[in-house]
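Just below sit the structures, each encoded as structure tokens.
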Structure I
Amino acid sequence: MQESNKKTLKQRFSAKRIALMAVFVALSYVVSFLEIPMPLFGASFLKLDFGNVFIILISFLLGPVEGVIVCLLKESLRLLSSSSGGAGEIANFLVTSSYLLLPSIVYCYRKGFTVVISTLCVACLIATGTALLANRLIVFPFYFQSGASAMFEEFWVALLVFNLIKSVAIGVLTVLLYKRLSNFLKKMKI
């Protein structure tokens with residue numbers, strides 16, 4: 001049985017797959033710097049980026065474990081230029097991981113457009129809820145210390161709307177890009 005586990009690990013983390021993961025880390029990292037300000041309800045600190053599209057894509061293409069690894073590596077790179085002392089990166093890792101797990105795990109067992117759409121819809125709600133918790137428990141205490149509770153109370157609706165918009169936009173882009181990318185990778189035999 002140990003021999004089959006080693007073989008599975010070798011297949012799962014082949015040179016091609018690791019190289020593909022590295023490309024997706026780089027894409028996610030670079031695109032995450034292309035931020036679009038979304039000052040909803042006076043929350044001027046909200047910025048939309050589409051770096052997580054590549055993390056969700058790799059989760060569908062290779063699996064949930066690979067998606068979480070790509071997310072962790074991307075957030076580790078973001079940590080190098082962080083102004084949040086790691087609070088934002090930890091929160092983003094938790095939110096992104098919560099977003100990718102359900103759709104990518106279900107996709108391993110059941111393929112199909114309706115499965116992808118329905119699991120991404122549920123994942124949007126999960127990620128939004130996780131984002132609210134991460135902001136309340138990690139990000140706001142870092143930035144606002146003793147005033148975190150009052151600030152969260154003031155901006156929670158903006159955070160809710162923003163994270164719903166962000167997760168839906170990432171889901172839509174993922175769906176639009178997935179089939180093309182999947183066909184390309186099949187040709188490359190990855």
Structure II
Amino acid sequence: MTKWILLVLVLGVFMGIFLVPASFIDTLDTLISVGLMMVLFLVGIGVGRQKGLFSHLRRMGPRILLVPLMAALGSISGASLAGVLILKMPWHQAGAVGAGFGWYSFVGVELTRHSAYLGTLAFITNITREMGSLVLIPLVVKMLGGLEATGMSGASAMSIALPVISKETDANITIIAFISGMTMALMVPLVVPLIMRLGG
């Protein structure tokens with residue numbers, strides 16, 4: 001999957017430089033909006049297909065939401081601090097990059113609306129988070145625990161990282177991971193624009 005993502009990205013850069021006329025930019029904004037709506041629609045289908053999800057959520061109670069909320073707070077705070085201290089960029093831009101929670105396809109496109117640099121940074125940062133979590137989950141589970149591995153995975157805990165978390169932990173952590181990833185994925189389209197407006 002990663003090689004296809006990189007291939008499509010390189011193809012898009014090539015077309016943007018050599019083939020696509022400047023007049024296409026206005027149409028591009030409309031296509032981005034339609035594409036984002038389709039991504040959100042498909043995420044909704046994925047959530048709806050999980051049988052018994054809401055009964056599990058009721059049994060565990062609202063405390064389960066502390067995992068995604070704390071992971072989200074840590075992601076945004078850490079990214080903001082690193083952005084200001086290391087990259088010398090405004091806190092809200094760095095925070096919005098961190099608020100992608102590993103959902104590189106959404107946050108990369110969303111922040112490209114503000115600048116190509118910010119969109120590229122968001123894409124690279126969040127795809128690195130997702131790929132890195134797949135490699136590090138077994139080590140984090142062994143050294144820290146299953147909830148920590150869930151938080152580290154961000155939104156991908158409901159999708160690509162879920163089989164790895166399931167293999168390395170137990171059924172309870174797997175359910176928590178799915179709910180955490182789903183919650184963080186639902187937060188991304190709300191939190192990223194909000195942070196950009198707060199700093200704007």
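None of the figures in this text is laboratory data; all of them are computed from the coordinates on show. In this text, all values refer to a predicted model and were calculated from it rather than measured experimentally. Cβ atoms are built from the backbone, for glycine too; each structure is taken alone.
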*Quick one: mean projected area of the Cα convex hull in nm², for residues 80-175 alone came out at 6.6 when computed from one of I, II, so which one is it?*
I
_Say we calculate distance in nm of label points 7 Å out along Cα→Cβ at positions 16 and 112 for every structure; which of I, II gives the highest result?_
I
*Comparing FRET efficiency 1/(1 + (r/R0)^6) of positions 64 and 104 (r between Cβ atoms, R0 = 30 Å, to 0.05) across I, II, which is largest?*
I
